[in-house]
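Any read-out appearing in this document is the output of simple, stated calculations on the displayed coordinates, not a laboratory observation. Note that the coordinates shown come from a computational prediction; the quantities given were computed from them, not determined experimentally. Cβ atoms are built from the backbone, for glycine too; each structure is taken alone.
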Structure I
Amino acid sequence: MYEYFHGKIVEKNPAYVVLDCHGIGYLLNISINTFDKIPATGDCKLYAHQAIKEDAHVLYGFAEPEERVMFRDLISVSGVGAATARVMLSSMSPNDIQNAIINGDVSRLKAIKGIGEKTAQRIIIDLKGKVGKENFGSSPLLGMVHNNLRSEALNALETLGFARNAAEKAVDKIIREGGNSISLEELVKSVLKNF
């Protein structure tokens, strides 16, 4: 099992990062939270989780160990896979997910794409006692200004399973309402909440 990868960023987009670690390029899938917390270029350290399936070995990267802990908590719930956990961590911070679970806030979890009422209830039941003992802190969300904000948001949403046409309409609407000061993370989270 890999603990972390430390290397130079070769490619960075809202869905994944390619890290060059001593001449070997590793593709790590990331959430929007991690995307906004890592630099655009240069050295980067990502905490890792490896998912092994019949047809693939997939790596996930996290800017902070707390996000990886929440990811692992979420995928331990029956019916919640790695893709769903990544969408959840792109929609809410680990601290917000923890608060929703502790408070039994089914509607907040249901607002995330791919989470129905039964899954939200199962997450709360399975994790309430566990995440209450963990410390996810309340890290500030770092907004970044991107010249191609719309394009990056659409790429992220398509990777998360949204149809391009529907995503374009939602992104354009939120950009019109939020203006130029909105960050990529805020934009994608707003779309995920309004779908």
Structure II
Amino acid sequence: MTTPLLEAQAHLTKSCEVMAGLIPRFVPPPIDPKPPALYFDVLVASIIGQQLSVKAADTIEARFRGLVSALTPESVRALDPTLMREQGLSHSKIAYIHNLADAFLAGELDADELAELPEKDISQRLTAVKGIGPWTAEMFMIFGMGRPDVWSPGDLGLRKAVWALFGEDADLTAVSDVWSPYRSYASLYLWKLWDDEKPQSPKATK
């Protein structure tokens, strides 16, 4: 049985020599689509992780999850903000999580509806909530929804990996278009390359 990963690997290998060289070298993290019932949970975790190291984000998230039996709009809204602050959340992130909870409670965001929307509309809905920017929406679509063809042009790791592989003059959009409809999977390999090796672009080494 062909899996989405195998389909992506076949397409990326055929369409791009650079990807053909990366795929045998790295094992990408899985894209594990979550059910709509967990979309709020995933988005809260994404907000907690904004501008933090993985270790710091994991620590704060674990403390925060310890306050409730499940992360839902209702459970989050019932929490004392002071208690949330004591777990390491900044005032701004508490406000962002409240904004997200309010959007779900008001019906401005509906998980089942989000699951059926195209990527452009998902991004528009999510970024209308203060505290959720394009990057957070893109990461949610990749790792929360399992969408196979999401590209995050503002992600620094992706940008640096592309520049290292294709040169600092490379057009990120043009490069990524070759990988469609599996740009999410291409991103996994680029992140692995950047995280494991931190390669320098050709111009930077001169």
Structure III
Amino acid sequence: MIAIILSNGVAVDHEYIKSMVSEADMLICADGGARHAYSMGLTPNLLIGDIDSVSKELLNYFEDKKVEIITYPCEKDETDTQLAVEYAVDKGAKEIVLVGCTGCRFDHTFANISLLIWLMKRGIRGKIIDSNNEINVIDRYIRLYGNKGDKISLLSITPKVTGIFTKGLKYVLEDGELCYDKPKGVSNEMTSSQAEIVIRDGMLLVIKSWD
């Protein structure tokens, strides 16, 4: 099952989001993500969070649409996006796409990257998408699809990542190594429409970027 989680950050192109939603099994709005859903004419399966970023009018609108709404207190340990992710996992999601999960609040962006690690450790495919980036965390393998010239950055999020092999990138790694205090894997480039990265040990942040 594929779940899309729409949060309160910067949303990508509306048509792109709607195309993703059409292929997903579940759309969850985390709090203010409801604003993005409304502006795109989308009706989520669930609205979850402390609902402090949702107007009363918008809340009434989704209530009239028979959207399930789960409300939490403002003083809680989890972010609204984390609540949405945990709900999707409990419902059996095997792939989760996080949209509206980057923006001016870097603490929330970083927390959402942490959620990718949480998902990966449970064998669930997760990624963050915004207008210029696709963000992934891997501990073994990933195949990326894009365009020649797309930037690919590989950043260690463990003290060391070893046994890195790449295919389809301008600067090739063969049994390479990256450390988190030496970010030398920034701005590699795709040489075709596909690229592959394999690692032996550690966890790697893999970011595909485009202008």
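helix-only ellipticity at 222 nm (-39500 (n - 2.57) for each DSSP H run of 4 or more, over all residues; to 500) computed as -7500: which structure among I, II, III? Label of the originating structure: III.
With respect to distance in nm of label points 7 Å out along Cα→Cβ at positions 26 and 162, the largest value across structures I, II, III is given by III.
Looking across I, II, III, the calculation of distance in nm of label points 7 Å out along Cα→Cβ at positions 42 and 130 that yields 2.6 traces back to II. When distance in nm of label points 7 Å out along Cα→Cβ at positions 82 and 122 is calculated for each of structures I, II, III, structure II gives the greatest result.
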